[in-house]
Structure P
Amino acid sequence: MPPPGEMNTMEIGLGGSCHWCTEAIFQSVRGVQAVRQGWISSTSGDSALSEAVLVRFDPAVAPQHLLIAIHLATHASTSDHSFRTKYRSAIYVFSDPQAQQARESIARLQQEEKEPYVTRVLPFVTFEENRESQRNYYQTRPDAPFCSNNIAPKLARLRETFPFHFIDLTAPAVPANAA
């Protein structure tokens, strides 16, 4: 049974680039409740672990189609580059209906994209979470060279492309009683 307040949540796995980047992106999306970064495997030819995240989200605030659109827009989803084993471009699903919805989302988004997506919809099999010292990578070291050079530009693209769904995690919090 899910914890209180999580009755209407779903989970999806997303891979395509460095899990530090993907973690920061989805931690910055309104309606995402948790992001766990590590490695995911699928079946047969995709059974090797590949960098990815598990995203728990409220579909009423962040529908799966939106998360897939963000995912495709924030990694090299049309490039079948030489690092695809380590950074498999994939959407990992937990059910047949979720897989069907993911395929439909990719097909709709493909109509707006010139190059074909290499992103595949795969069944989720296993997840290995990264060690604690590597989690929340961007939040704990936003000024590190990797974060400045790789993650910050992706977050800028997220902010520009999906402004109503973006949460700036580096902005100071505004006190609840501020006028």
Structure Q
Amino acid sequence: MRLHQWVFPLTVWRAMHGLQGGEVNESTRVVEESLANIGATVMGRNMFGGPPGPWDAKKPWNGWWGVNPPFHHPVFVLTHHAREPLELEGGTTFTFVTNGIEAALEQARRAGGGKDVSLAGGANAAQQYLAAGLVDEMEINVVPTLLGSGERLFAGVGDDLHGFELVRTVVAPKVTHLKFARR
């Protein structure tokens, strides 16, 4: 499983999708490589979004991305509240998994058809997979922006790299890309 913390300049994302305001720079290759072999994604409920607690059956939350999310493959959302799968444009179907991180990973592996499974976050989901030793590779994109609050990615997972070593650093405008792989 590959852990991706998707924080990179929006201008690169725009360029990759042919949108106005995009630019091609050192980040472009990093992002393209990261996305190249993904067959499925796992994410936490907070990353998918919506208010906490049970899903609102009358006004269900359908994610931050609109009708055509950027994934274009199956996405498995970790949650405590059951919900029917949500099928959107571009080949993205969100499946809501209530029986734990291992079950979500197994479903994602099956759906991914031998391709990589991406762990897109948030922090709580990443912490659980890291603590369970289920992450093989991490791509962390550091942007010098003071957010003021939020969850810490490595909170509660210890003070070492858990068998990971830094294998690549790419410095680009407004972002530094760090890639770690399990030794």
Structure R
Amino acid sequence: MNENGNHYERAFEGWLKDNGVGYLAIDQHKRAAFSRSKIKSFDFLFYSADMRAYIAEVKGRKFGGRNFAAFGNLQNWVTDDDICGLENWIKIFRGQYLGLFVFAYDLANIDVETDGREIFEYRGKRYVFTAVRLVDYLQGATVRSIKWKTLHLSAEYYKQCVINIDELILKKARL
């Protein structure tokens, strides 16, 4: 297990391991050895049950609400570097991998209605994992902050394209 990542990445790695998913965690501290370029590295390479190959960037977010149903409070912002990094790695791997944002929500409250999503307990914390394919993210992204170079998805669009991580990885993925 990669102990160098943040707690969101370690929790997602724990989930992958617990579910028997083959993966490779990228050690961010060894980025220079992995890539001599200025391309932002990603967090994981893994295969879904239907053998789709993914390059994943884990985005950790604290969730202090009590209900996931409306998705209005779910933060889903990413940086320009996150997007450019995934796009460049897809090119480097000649399109054999699909880009994916994994949103790891750290649940601050004990009693949270997750709209049927699995809660994963890891080292005393509780997480819910969702995913958005890079291609879907690009179609709906709008600027969140020019200063910080961040983008996000509207609540309505996020509801349309969000994927439960267990459905993506453990079952046949939707096309």
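What the table below lists for this structure:
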| item | result |
| --- | --- |
| Per distance in nm of label points 7 Å out along Cα→Cβ at positions 119 and 143, the highest-valued of structures P, Q, R | R |
| Kirkwood radius over Cα pairs in Å, for residues 47-110 alone - highest-scoring structure of P, Q, R | R |
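No lab work stands behind these numbers, since they all come straight from the coordinates. Remember, it's a predicted structure, so these values are computed and weren't measured experimentally. Cβ atoms are built from the backbone, for glycine too; each structure is taken alone.
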